[in-house]
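Each structure below is given as structure tokens.
Each value in this text was obtained by applying a stated rule to the coordinates, not by laboratory testing. Computed from a prediction, not measured in an experiment: that's the story for all the values here. Cβ atoms are built from the backbone, for glycine too; each structure is taken alone.
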Structure P
Amino acid sequence: MVLFVTGICGKGCFYCPLSASRKDKDVIYADEVPIKNDLEIILECKAIDAEGTGITGGDPLIKARRTLKYVRLLKREFGREHHIHLYTNGMFAERDVLKQLKDAGLDEIRFHPSREFWGRIAAAKEIGMYAGAELPAIPGEEEKIKEFVKYLKEIKADFLNLNQLEFSPENAIQLKQRGHSLEKGEMSAVMGSEETAINIIKWAKTEGIPFPIHYCPSYVKDSIQTKKRLLRRARNVRRPYEEISGDGLVGRVVIKTDSGNPRDLRRKLHEFAGIPLYALGVSEDGRSLEMHRKFLETAKRFLKDATFEYVQSYPTFFREKFAGFPC
């Protein structure tokens, strides 16, 4: 699960991909679910069968008390084996806060610091935390990254994660102003970012850097991480009349007609057409009847004036529509 603790950061990176609904706003989300209480966090964790949580923002340590509460909550609810890692720019990672995080059960901390806060990673290591860094592989900044890698080696950091730099609606202007463009054939990957990451890894190998350096391409997030989360969530939250696609979408037939109230039609389709009640439902807005696809022909014979559409949605909190096909 991704636990977004706050959108407030204080750093202002030009490549920040946060949407306007989150950036610089003190809001809380568990994956796509807006959070109002602790129970909603636990329910989302269970909905996706989460084996761990990544705490992010903004910078979670701007709201250190809130973050500590959530670390303790997740460990108490799901046990010590529920792995929790946290992202921070280091600005607010004072030693006493780091100590509290360790004592609360935080398993891993990932820093993305400007030079003035590099020492916060050393402080985390000194108190016994599993600590490293995570940053985008920005084309043209290989030498800066190499200098940072040498520092991480010096303080005996545990890892470095390099992410492929990505275009988003929120950062596109900033990236273009700095001369960046899309990689050929890609939807979001920045040209030269993957090459930068690979060059760093090859250099680190020749230099004998002792800790692992991982590279995460942009497609991994969409085609693997997000897809797997959607599939797990779909299995837990799908309605009895919904099918799950290989991409983690949920599909059902949506029936619209002026012949009667959807609730009355549901009862009639059950009583007179023999469609099981579990295969029928009413949309959240109460305006449409929803049904399992395998009973489509039966419903068509019974509802001559109705329109039928096969709708696929994401199995998320808001059930965003992905596609619809007349049937």
Structure Q
Amino acid sequence: MIGNLMHNKNCKTIVTIGNIKLKTPVMTASGTFGYGREFSEVTDLNKLGAIITKGLSLEPSKGNPNPRVVETTGGLLNAVGLENVGFDVFKTDKLPFLETLETPFIVNIYGKTEEDYEAITQKLNEIPSLSGIEVNISCPNVKEGGVAFGVDPVAAASIVSKIRAKTNKTLIVKLSPNVTDIAAIAKSVEGAGADAVSLINTLTGMLIDIKTRKPRLANVTGGLSGPAIKPVALRMVWEVAKVVKIPVIGVGGITCADDAIEFIIAGATAVQVGTGNLVDPKTAGRVAKGIEKYLIKNNFSGIDELRGSLNLK
């Protein structure tokens, strides 16, 4: 019955993000799924809604020194530092595999200046097979004293408008939770041309080794992800979904179908599985199947009926 779900007009799992049609609302989160090939032998990539690559910059980056990943209660603290192969190697070594898949792929990008973002966007725009671009605006703007692009509505709108001018691909903006009012940031990037927003990125945190009294991460602070952040992510998705008209993609602590369903009820059009992939590479696939089962069991006609159905009475 589950296998025939896509053909059941009364129970559709297809969702649309910009110009991208997803067979399931479940995507993989940037930084947790490599470039796709790394998971190809342990999970069926063609059963996913979309694959989002790890953050890509114009030039290669070695990232931060070790130790840069440490487990914590209910989650993971990382300061990998956006290590990546750079655009040229991505195009020659990673892209050919992604182009063999039925599943749409989206490239997550980052930069240190607006010019960095514009340059890599322009190059990616020339790849016909690429479905979309997800923009990480949690990065520090080196020309503005290192303040992240995504913490101020004006700065966020500025960078998104410049990226929008360089591409006709579906544009998703990934929002930082390390702000006072995430809804205001979401509205600003919507106005600047974003086709969707994904939230949340990691929460800034730190851990200390009490024996040495040194930070557990070489970078001192890092990004907290995993089940520990789900309540925060869920609250922020609910707040943002109430004020924007573009699709909201929920991210943060999703490890099972029930988690994903909560985000959809809160107003998310789609979800991303992140840290869960590192625990079990089949997590995203299991979440997709679980959503299908829930829709059938509860007689929903599809995701649209479930989305934003939070009962506040």
Structure R
Amino acid sequence: MIYEERSRDRFVKKVLETIPSYMKPIEYLMDVLKLSRASVYRRLRSEIAFTYDEMIELSSHLNFPVEEIVPLDKDSKAVFSFQEYPDADPPRFFANVIERHYENLQRESQFKYRYAISVMNHIWLLYTIGYDNLLRFYYYKWLHHNAYITSPYTRFSDIMIPLPVLETSHKASALMPLLENSSFILDNNTFLNTIIEIQYYYRRKLINRDELFLLKSDMEKIINYTETQVQRGTSELGANKTYYISYFNIHSNSSYIENDRESKVYFYEYSIEPLSTFNPKVCASHKNWLNSIKKQSALITTSNQALQIDFFERQSEYLDCLMKDKDLTI
């Protein structure tokens, strides 16, 4: 799609302003868009237009709303960004996803003002970073679900995550406690749903007993870490964290984030790359919906001690059932 020349120039200006100062724009655009040097130069000189696909790709990487630069035909339309899964080289794609998470966390941790609200019915990829066994399990089941593993008998032990990816995940994990003003609305089964998935692969004999213990230990660490934040209302570095338990079932994961520069919505479902948009109307609508869910939830941060105790005791019972291979009931 070709858009008007003024919009084309505005888009080029926005891209050049937003590319990190420590990176060379030409090399950055060649790498992100998989274009030749000559093709990048022609786009930056506005000799030819960026395609809509290229614009969406750049707006996703650089975190700005493409609608601000190139208005859509109707207010009822919105641009969503989605990273298509590759037919080849899934390990490289997974590594890129972790790298993008790290880059986004770096950006978010530097904003003076930040507010985020999320609903969760399972642990998604971002919250497994820093927990090597759970991250590998997430990678393993993603390979299974997307048929990147051709044999249904491929074991958990056969799949490894390269060391550089694990190192990036640890760097990203160190930034999580810095993120201010985060609210989390948990489904009663947020942790249970992930534990059930682990049990499924264990009962298929694709995870051995030692691996089960390691996964259980990582789940225990995440649950204990959450409980600690619930009890004190902050992360270990003092960032505000607020937790709620929903009175109703939550059917999918999503987040609304706003900061000094923009607002953005992420829809996670069960993918490792969320569907996202900067569209102001979509963001405002989803923020209102999340706030309505919050009103139908119980605050457990530094309050509701009986509910706190009941919730976290149940998580311990689920982990005991996992290790004893008992059926996990809701």
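Comparing FRET efficiency 1/(1 + (r/R0)^6) of positions 112 and 264 (r between Cβ atoms, R0 = 41 Å, to 0.05) across structures P, Q, R, the highest figure comes from R. For Kirkwood radius over Cα pairs in Å, the highest value in the series P, Q, R is held by structure P.
The greatest value of mean count of other Cβ atoms within 10 Å over residues 16-23 among structures P, Q, R is that of Q. When FRET efficiency 1/(1 + (r/R0)^6) of positions 48 and 200 (r between Cβ atoms, R0 = 35 Å, to 0.05) is worked out for each of P, Q, R, structure Q gives the greatest result. From which structure (P, Q, R) was helix-only ellipticity at 222 nm (-39500 (n - 2.57) for each DSSP H run of 4 or more, over all residues; to 500) calculated, if the value obtained is -7500? Comparing all candidates, it corresponds to Q. So distance in nm of label points 7 Å out along Cα→Cβ at positions 56 and 288, computed for just one structure, reads 2.6; which one of P, Q, R is that? Going through each structure in turn, the value belongs to R.
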